Structure P
């Protein structure tokens, strides 16, 4: 722009030296801004490597310390899509550690690829979801928490990572008395980390990799802020319901990293 054009546009009293400096600064900022000013890349809506081909729902938990970004990927028959991305979640207070490298009680969440777990209660009910609250509409078997539901988490015992029937007085730490965990366990899904007959830790000679690993509702402090878990993955109530209602047994997997 010429001097005359500047004065015609901005008036005769414009300080040309100041104007010139401003233009120069703006011009210098343009290339510096460009990387930051570009739109964020679209989320990756395909499952990470290693997820079985049978998967139709994948919960991807990407941790940073004790926080996580949680994505729900779904293939309804027309290809993979992001049903929800960037949901703020929590993991263990000491972050995520590969399943075989962690130990019960170390404050980490097991890392790896896990299916949706299945448990058989002492009365014979088989389930993948449970809660002290109402069933949000899960597509699998739901168990209403019952008095006496105690999740065994004591290493070196046959009851390790099993649902037991014990009174509150005899369900002792580190075992978890489910009826007393009303908020966090208002609704939950089983994560198949060290579950089943081949679990490690139900014998004193074995390393206790993990027990009672669930996807559940956030616990919060007095200020309403979410807290780290002891080893599970947690989400806000609405996000949790969004995920639980999409997980189909035999099709759902968790990627925790």
Structure Q
């Protein structure tokens, strides 16, 4: 069994080793073809599965078969850890793109690949650029991407979810794509906020029930947010609710 310190070093090493060729390949494909090329999605999944394996994550799924390959969604998820993103990529075979912090796009090679492959930079501190980011997300949707939204707008430090913000639900209403709640269970144990060591363990990506948005108005955003949160809470904690789930 690999010790936590060695595991953490191993994950960092693998992250560098796989990110550089994956990012380079992504830029080449995007320049030669387009940002929605299926080849880019295969590269991203290879990168994600490599990170997941290096961390010693036993990745499981529930109800993923309900995700239709010919449909696109707004995936709404809880957010515990940096490992949430590779787990989603590895578990769900869709042309997924994220709205990512603008600082990530400034990282050499990695950031360039994010931009080339259609990921969406967002600066939540600047309302004007944030609005432009949502317009860009709508464009990505029209190009055939599924968008993942973390409505907590940050990683939760405890097992309890943070308040949901409404921006992602406005995007769903604007695009009329169905919302699909997903729960990522286990990454809080692998690498929570503030952790310095990676601990291997089981992570389960659970898929909820589709919430249609076609024909709805902006007045429905709160209902959609509450319904998504309720689904994710049930998938994470059962019918008893998030506060009575597990010890912090």
The value 3.7 for distance in nm of label points 7 Å out along Cα→Cβ at positions 175 and 223, derived from one of P, Q, belongs to structure P
Comparing Rg/Rh (Cα atoms, Kirkwood Rh) across structures P, Q, the largest value goes to P
Computing mean count of other Cβ atoms within 10 Å over residues 167-174 for each of P, Q, the value 22.2 comes from structure Q
Output -4500 (helix-only ellipticity at 222 nm (-39500 (n - 2.57) for each DSSP H run of 4 or more, over all residues; to 500), calculated) maps, among P, Q, to structure P
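Computed from the coordinates by the stated procedures, all read-outs in this text should not be read as laboratory data. Note that the structure is a prediction, hence the values are computed from the model and not measured. Cβ atoms are built from the backbone, for glycine too; each structure is taken alone.
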